[in-house]
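What follows is a group of structures, each given as structure tokens.
What follows draws every value from the coordinates through simple rules; no lab data is involved. Note that the structure is a prediction, hence the values are computed from the model and not measured. Cβ atoms are built from the backbone, for glycine too; each structure is taken alone.
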Structure I
Amino acid sequence: MAESVKIGKSDVTTTPLGLGTNKVGGHNLFDGLKDENGKQVVKAALDSGISLLDTAYMYGLGRSEEIIGEVTQNYDRSKFVIASKAAQDPNNHLEPNNDPAFLKKSVDDALNRLQTDYIDIFYIHFPDDKTPKAEAVAALAEEKKAGKIKAIGVSNFSLDQIREANADGQVDIVEDNYSLTHRHAEKALFPYLKQNQISFVPYFPLASGLLTGKYTQGDQGKFSQFSADQYTKIMKALDQVKQIADKHSATVAQAILAWYIADPDISVVIPGARIADQVKSNVKALDVQLSKAEFEQIDSLFSEF
């Protein structure tokens, strides 16, 4: 397993490859999920040496946390890291709520579902439009002081909202939509995060499967966010990534994940998985050591995104 990474200014350290668990119990997000598969996914991650499990209340309205809580009872709690998130208010049509009292209750509820006495990283999942962000983070800082959480995160926040949230230097980590085909955060967020020792975690790193290499030119209709010209460029770029992957006896997905792992601006990459075999495949990305030239080639292939 690769060397560990430190989360922001906190004491939390983790592997550079984690597990996103929206397909573990996220019945409200994906059709046809089976809880037993979700349990096997979590087990496969922990058994493979992955230490970060990234979950959220919104994944199954607490069900993902419950499954993780159940599975992890059989593991040494000091050997893995749990990240969870809250904001969606079940008493207000799941609208974002950053009220300090709501966030504190959300931490307690998550602790109960996870069957643990601390959560390593706790994120405000989405900003609301009324709570001062420094007040929201101050509430989590109190939870940190109480030992209920170890690191404070925000997710889906704009740069201005991150600045406001970090007014007292309390934010350790930011999670946002980022991939080789969605690189907005590089200019919008990375300079500020680096300057303020805030870690970054991308979600959708494989662009909802597009960057796994399993799609062809004929699948363009499944990715309407890209123009026909953009989609063609992505397909051609992935053909070249496959040539790099082949040199490492790796898959396209493993090569892409290896690119994120090698990027100093990215702390942890958290691909999701529906079944245990996908986790085992993702773990092999840690064995792919891209050369500087290969890293730069992949970077260049997707530079326009």
Structure II
Amino acid sequence: MLPVLVVHGGAGYVPTKRSDDSISGVCSATRAGYKILKEGGSSMDAVVETVTQLENNPTFNAGCGSVLNVKGDVEMDALVMDGKTLDSGAVSAVRNIANPIQLARLVMDKTSHACLTAEGASKFAQTMGVPEVPLESLITEYSRMRWEENLAPDANPVESQMGKMGTVGAVAVDIAGNIACATSTGGLLNKMEGRVGDTPCIGSGGYADNNIGAVSTTGHGEAIMKVTLARLVLFHMEQGNSVEEASDLALDHMKSRVASLGGVVTVDPQGHWAARFSSLQMAWAAAQKDTLHYGLYTGEHFTQSIDGPQQ
């Protein structure tokens, strides 16, 4: 069953003209991460590489495709967690960084802290030799167009956010049985300056524990934090539920308790996995036993050889 990697590109609604790019993006990133696992690499290396690839893809709301805050700037959040030690690293409200997920890993590996934010995160990046990039390199025409649309007084950025582009994340179990998660986002469309969502919060944006499993989440951050969605999935797994059942129970609770939709990717130590969502769509992919699995709509599940033609 091992190794296994499961990836999401955000829950919500993806316009038809962008859905193909979303699927091909998660499939390509999954191939890259799975290659690391197949060669004996760690689950942490695999999820960070996978999410890095997605941050570098302007299709997604992370890295160079991040949505803009109310001032038209980019502020990004990211989280990694190691299931063996429960060590984690996160950054929030970072700018001018191409790959926040790599900076989050440096927080975990090189400091005694769990999260650095804004200016402090930028100073840390400088000391670590992480190059700054121009803000313009992280802003797409699509992001700017959506920002302008949502400046209108009657706009609803939360509804507009639900899809169109998404937070990205990955979970993995390597051949040694170690588990990791990684999540990265540009946040909520037209958010207030300094707003931080669920992504960098342990137990909300992600969680990894070798004894239970790992989860990466996507959806409306404020709602996800209210129910600590990632840890809630693992709680249901601790009660004996399968990865699919636990994921659905947690998403159902978020829908009924705080009237919000979302999605998760989940693995357990044995390599069972799930990609579940209550939203209309979620671009997802998984790799296991040299087979690539992927889908976009509920109930959709395609497979092909991991070495087959590029999706």
Structure III
Amino acid sequence: MGVEICVEGLTKSFGHQVIWQDVSLTLPAGEVSVMLGPSGTGKSVFLKTLVGLLRPDRGSVTVAGRDITRLREHELYEVRKLFGVLFQDGALFGSMNLYDNIAFPLREHTRKPEGEIRRIVLEKMDMVGLIGAEGKLPGEISGGMRKRAGLARALVLDPEIILFDEPDSGLDPVRVAYLNQLIVDLNAQIDATFLIVTHDIASARQVPDNIGLLFRRELVMFGPREQLLTSEEPVVRQFLNGRMQGPIGMAEEKDAAQVEQELAQLGEHHGSGEHTGTPGSQDLPPRLLPGPGITRPPRWQAIARREAEPRRREVTGA
């Protein structure tokens, strides 16, 4: 079972450059959350802060009842055992085959006998579809297989929290679709708390229970999937629709007057025939469901009812 992560007033800077400030959110236990944001908004820095690799300037990160920003190194080491991390490039050791890469955390952090290690490694490789590739080197396999090997390694210590740093980067759309299904299946099977940093909008629409957006050194929104996907907040709509009109510029934030002009022009264009809908009226894209034979956790029923509620009110006028 996953654990809740509670972030309060988190601020991080490097020198005079503020990365983000006063970030507060709660990652619900056992749920899948996605963090979106333009390049350079500090999404990867946020992940590193959650696991204690970077210290914030202010604020707290409470994991399993302990504020990791106040822990000593040996205490932090123990809390980190709750985490598994899938790094952007898989971060595999090039000179080790996949089996030894995946076994590495078990050999480093436990005293399990090799027979037990073998059982665990093969179990996790089976979960990610890598049985038969144990002897291959990272340089001999595709990018998608390296991601899956990195995920298997993140799973071997049975973490209660798994962080994904742009798991879809460098993958073609078909491999991204397979990886998304794997993430949904794994979450249903192990019920851990997942946080995914991604730029892939299709993934963000289909995979998570919750979505957040970082922009202009702040957390613009964080909440249930349906709240962001139906939001009329300009930066949220711009990012989710991948359009140029809005607060996000090519290199940095646009001038407020330019943003206002662009949004006004966009409204006129929509008024001439294109329907944008009213707040909350957009149809939610279907969620990815766990594959055949995988039991859905009870929370799925509650989430399905929650997502259906706005549509019910719209139809009935209640």
Checklist entry - When Kirkwood radius over Cα pairs in Å is calculated, the result is 18.4; to which of the structures I, II, III does this value belong? => result II
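Supply the structure label, taken from I, II, III, corresponding to FRET efficiency 1/(1 + (r/R0)^6) of positions 29 and 173 (r between Cβ atoms, R0 = 25 Å, to 0.05) with the calculated value 0.90. Each step should come with its number before you reach the end.
Numbers: I: 0.65; II: 0.90; III: 0.20.
Structure of origin is II.
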Item to check | Origin of the value 2.5, where distance in nm of label points 7 Å out along Cα→Cβ at positions 45 and 293 was derived from one of I, II, III | outcome: II
